[in-house]
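A.B. asks: Next up: some structures, all given as structure tokens.
Derivation of every value follows stated rules applied to the coordinates shown; laboratory data play no part. None of these values were measured; they are calculated from a predicted model. Cβ atoms are built from the backbone, for glycine too; each structure is taken alone.
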Structure 1
């Protein structure tokens, strides 16, 4: 199992122009993240809901690591305007979010943009079709017991989505 804390690593979220093409100049540390993503059997992403989006550092990771040739490709001759073909071998993805917005308000006022982003725009296009996302809220008023219940739920989700290999 691999773990990354982007803040602790000092991950640079800025996508340089030279990195954008599929065969662009990708720094070694970013290439390392790419190879780990490519070889992963399962993916777990944990982040707060910041204005209906991942934090900027995670968005930068998406931009720099979920890249052509690693996570997706286009048909030969496609100029990039077609539908990508997913390349990730991960069998499942789990996204865990925290928020201070109650579920009902999130759905009615915002349409749950994180669900769409992770399920359709990222994992669905990159070939990971077993997807589960869970929002834990309202964090600011949660109790210790509530947080323990959430942690137990996470353990069950991980066990269900990522069974141990025999």
Structure 2
């Protein structure tokens, strides 16, 4: 762990299989609260992405939407988390015809709790932002899989293979 001169911890926590998934209740694209607790008893893919309506995040969201039926048949629901406002998520959902649940974490507390917000490399420069990450949460609310710094392109196909669904 690292600390800044102000003493604030800047290194993100990293979740690992078996860890309890941080609880959350966040507004979706329509402003309706979505809670991880509402999904107990079912497996959930929670994926964290930097910004709606950007090329990489659009690719990933479209891929998750395309795979949503197969993932649902395998007992997996999908929740995407970004720091975007619900209004932007609504535009994203409508523009790209997304059928997955997108929630807003404007204060980045949930992203931080998942270790998906913090220092990262962007074009060789260190910046602070959303670390593209994906988690599979089991029916009891524990992390089954955690993947950090995932690539937007091809990630859903890789996840499906990792889950034995491809």
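A.B. asks: Please compute distance in nm of label points 7 Å out along Cα→Cβ at positions 13 and 29 for structures 1, 2 and give me the label with the greatest value. Don't skip to the answer; put the middle values down first.
C.D. replies: Numbers: 1: 1.5; 2: 3.0.
Going through 1, 2 one by one, distance in nm of label points 7 Å out along Cα→Cβ at positions 13 and 29 is largest in 2.
A.B. asks: Rank structures 1, 2 by relative contact order in percent (Cα under 8 Å, 6 or more apart) and report only the one at the top, that is, the highest.
C.D. replies: On the way: 1: 23; 2: 30.
Comparing 1, 2 by relative contact order in percent (Cα under 8 Å, 6 or more apart), the maximum is at 2.
A.B. asks: Which of the displayed structures (1, 2) returns the greatest value of FRET efficiency 1/(1 + (r/R0)^6) of positions 37 and 141 (r between Cβ atoms, R0 = 41 Å, to 0.05) on calculation? Mind showing how you got there, number by number?
C.D. replies: Details: 1: 0.70; 2: 1.00.
When FRET efficiency 1/(1 + (r/R0)^6) of positions 37 and 141 (r between Cβ atoms, R0 = 41 Å, to 0.05) is calculated for 1, 2, structure 2 comes out on top.
A.B. asks: Same structure again: When volume of the Cα convex hull per residue in Å³ is computed for each of 1, 2, which one produces 141? If you can, show how the numbers build up before the last one.
C.D. replies: Values: 1: 141; 2: 114.
Only structure 1 yields this read-out.
A.B. asks: Further question: Given structures 1, 2, which gives the highest value for distance in nm of label points 7 Å out along Cα→Cβ at positions 93 and 125? Provide the component values of the computation, followed by the final result.
C.D. replies: Working: 1: 1.0; 2: 3.4.
The maximum falls on structure 2.
A.B. asks: If you rank structures 1, 2 by distance in nm of label points 7 Å out along Cα→Cβ at positions 101 and 157, which sits at the top with the largest value? Don't skip to the end; give the middle numbers.
C.D. replies: On the way: 1: 1.7; 2: 2.8.
When distance in nm of label points 7 Å out along Cα→Cβ at positions 101 and 157 is calculated for 1, 2, structure 2 comes out on top.
A.B. asks: Quick check: 0.60 is what I get for FRET efficiency 1/(1 + (r/R0)^6) of positions 45 and 77 (r between Cβ atoms, R0 = 35 Å, to 0.05), calculated from one of 1, 2. Which structure matches?
C.D. replies: Working: 1: 0.60; 2: 1.00.
Answer by label: 1.
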